[in-house]
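As structure tokens, here come the structures.
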Structure 1
Amino acid sequence: MKVFNYIQKHIYGLDKRKIFLLGFYLSFLFVMTLAMILDMSIENYVDAYVEMFFIVLTLFSILYYQYNTNIDIAIYSIVIIATLTTYALLVSNNYNISVFHSIVPLGYFLLFSLKRSLLYTVIHQCIVIAIYGYGYYAYPEHPFLHDMAMIVATMMASLMIILFGIVYHLAVENSYHLLEKSNRQKEILLKEIHHRVKNNLNIVSSMLGLQMLREDDEKIKYIFEKNKSRIHSIALVHEILYKHQDFEKINIYDYLNQLSFALVQTQDTEMKVHIDTYKKTYLSFDLVLKLGIITNELIVNSMKYAFHEKRLEIYIHLEEEEEFYIYSYKDNDSRYIDIENLQKKESLGLKLVEMMVEQMETTLVVDNHSGLNYTIKVPKNVC
């Protein structure tokens, strides 16, 4: 079960050509290795050495693909290797009748277009017929090459395999196009949903901004400003999803960078936010939303209480361990802060942070070492 889960995890997200290519490589290596072992056991060393040679050639092809990552070169490499193998085994087997060469065209129908597959199949079959024709005249006493019943049966088997390849190719292409069409429709729908949600949240934010302009009380204005930033942190997630193709994962670096930039723009004082995370870390929509709300509250809190610093410095760090994501936040506030009293404060911002942490099924660790530090260790199984 673990093997299948591992394979599924590594092929998830690959396009059909890469999946078929991977299948072709693995199938060919498995069949050739099994054939080599069997030939060795019956002391058929000629065939065994031929199979060993093409196994090594296939492994070199895989290594080259790992460095080059050109799928077209990889496809032609394995197809050529598999096709040459059939020719070599026909000759080394003294032209004995085999259906192995008839199976190779299935690979053509999986990896190429229908027209190209048919062309390569015709060329391949012509070469096979030429090899058998040479054997027919070179070995007049050959027991199989002069057995018409065996030749007709082989031809029928080859024809059936080719017809199956054509039908399978058409079925796969049809299913793929239908799925692609369905995905495009869903993508358009999801984009529209995220766009509308973002716009609606921006309207709410604008309404709060208009209401804030009518207030004279600075405390009330501050409350409106905080709520605007909270709404913006949520709207930003939908905006990023609207602009990208993947609706399940969000680049956490881009999100935190845009969120912190928007908050910095609201301040007159000098401040800098340092985001230390791998720039290609993608997290789920739900996790990014929670971390965004937490980050928004912590940055706003730092801007409120660390205003006396000449230059406010904020450090956000996210690292990935085997089973956890570790999020940490700190600022350069030099004041002494009583952690116990801080956690007892009836602040809406801190309550929101605690609520998000609770939903992530983890705990928030706060310390006052060289500034105020918040650390959250999020289990991956709840993301």
Structure 2
Amino acid sequence: MFSGFFSKRDARAAWLAVAVTFPGVNWETIDASTAGWDHSALRTVERFTFGESETGAAKPSSEFPYRTDALLIVTGGRIVFERYARDTTAVTRHFGWSVAKSVTMGILGTAVKEKIVSLEDSVSKWIPELKGTDWDSVKLVHLLSMSSGRKWNEGYEGSPFTSNVVAALYRDSPSADYAKYALTVGRKLAEPGARLNYASADTNILMLCLKRALGSKYETYPWDKFFYPVGMTSAVLERDLAGTFIGSSYFHATARDFARLGHLFLNHGMWNGAEVIPSEFARLANEISPAHPKKGEYHTTQDVYGHGWWLNRSIPEAGIPSAAPAVPEDSYMAQGHYGQIVFVIPAWDTVVVRLGSDPGDKKFDFAKLGTLLSAARVGMAPKKSPGAVEPKK
């Protein structure tokens, strides 16, 4: 299951010649050129992200339809660039929407580390009222990789009356117990591991399994075992009325704490010498889901998914391009609605956080951001990180 796709820390650090550090309560900063960035090209990144002209004036909305609230670039554990806009500051909790799925993946990793759960556990082990049903064959790893094979409509504004996720978040009965609703509507469409369908349901069922497994520890477990060990003191996870964390969304944190999430995974689950999640589990973030997107077939995504994270991988034989072709393919990202991005770039020892409030019909141009970042990274033409191996297809 684990491919060993990451490069080794000493090889990456030697290549970049930037010492790796971990932030304490406060972050250190580093001059962009010292960290291998071109100042002038970073200014181009900034202008694009915040919608400014060459003179610094705001572009007309028709030219720039996005609304960026924060941009943060961290290399070697130090801040290279940081800017906020509108009502957002360094201490503002910002909504993450589906970045929460990557957070849930990390919390699950701590429970795997403590041998409370296993990825090979069936859903019915932790929800025993499902024993004897076809949920017996769905494992936690299938929920994590969006390959449960269950029916679910993840449509948002475009299909509000048929969307299961809209019902689960906003309608009285479904939102009162998200996981119960997900189990009710999630009839079997394919064998587990055979069909990719991006579904918030899978993550919320996973959260219910964790709730059952953790028992009385559940209420504080995410903070005790995951958030606080890496200093994510601003983290907020909302619950439904049944008391289950809504692991697919409704997560809030500061931009700097989103960066801590990325920096933890960049460092294979280690934080300042301590193991927060096992390195083998952290690698799953960049391990392709057993079910691939299939062009032209009904899925809620045509992009490449891993295990709780999106991948920058291409699948040429399936006609699936890289999300950001100018950035090394062994990069991966947490993403959320309205343009939330936590971009982990191992080959550059870098985490990029972009938070926004984009209109629902205007998707942030992530590929262009990648192109501008690549142009700003001194001496770093697109390539795989040192020691990387070809991903499993």
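With relative contact order in percent (Cα under 8 Å, 6 or more apart) computed over the structures 1, 2, the top value is the one for 2, the highest of the group.
Tell me which of 1, 2 gives -7500 when you compute helix-only ellipticity at 222 nm (-39500 (n - 2.57) for each DSSP H run of 4 or more, over all residues; to 500). Of the options listed, only 2 reproduces it. 1, 2: which one has distance in nm of label points 7 Å out along Cα→Cβ at positions 58 and 234, as calculated, at 5.5? Considering all the candidates, the number was obtained from 1. Here distance in nm of label points 7 Å out along Cα→Cβ at positions 154 and 354 was calculated and came to 1.9; which of the structures 1, 2 was it taken from? Label of the originating structure: 2. Computing Rg/Rh (Cα atoms, Kirkwood Rh) across structures 1, 2 gives 0.95 for structure 2.
Between structures 1, 2, the calculation of FRET efficiency 1/(1 + (r/R0)^6) of positions 122 and 218 (r between Cβ atoms, R0 = 35 Å, to 0.05) yields its largest number for 2.
Each value in this text was obtained by applying a stated rule to the coordinates, not by laboratory testing. Since this is a predicted model, take the numbers as computed values, not measurements. Cβ atoms are built from the backbone, for glycine too; each structure is taken alone.
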